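Student: Pasting the structures in now, so scroll down.
Each reported figure results from applying straightforward, stated rules to the coordinates on display, with no laboratory input. Please read these numbers as outputs of a predicted model, since none were measured by experiment. Cβ atoms are built from the backbone, for glycine too; each structure is taken alone.
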Structure P
């Protein structure tokens, strides 16, 4: 399993917890536009949970676009280098 896929599984766990949806399956096309209950409040909660899970601090510009799995993974990847 690639590092990115491993991070995707961790991110999926985080989003499941925040949205209280244990059956939720995410991929890189998942976003607030197509995931039920992923609204602006959930986005803030997801960002905070991602920071805690991955032990990172997202920059303001990363938080501003943190409405998709792809954007969140890109941000986590950037902090993992």
Structure Q
């Protein structure tokens, strides 16, 4: 799976998890900028990403993710391993 398809799958997860449009997802989308991204939504989002991309996050991975950029970075690193 290339970086473009990984990015697309992650965007799909955000749209599904937060019931938002693709247009609402800017490069600065984060827990700090979106109030509905609480701890439960965080877990739901990460479970969706795990399911769609067939990966598993560690506790350390989860602690690093607080934005769209963070999630893309962590997933990209995991996919290279």
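Student: With distance in nm of label points 7 Å out along Cα→Cβ at positions 4 and 68 derived from the coordinates and found to be 1.8, which of P, Q does the value describe?
Tutor: Q
Student: Taking distance in nm of label points 7 Å out along Cα→Cβ at positions 36 and 52 from the coordinates of each of P, Q, which one would give 2.5?
Tutor: P
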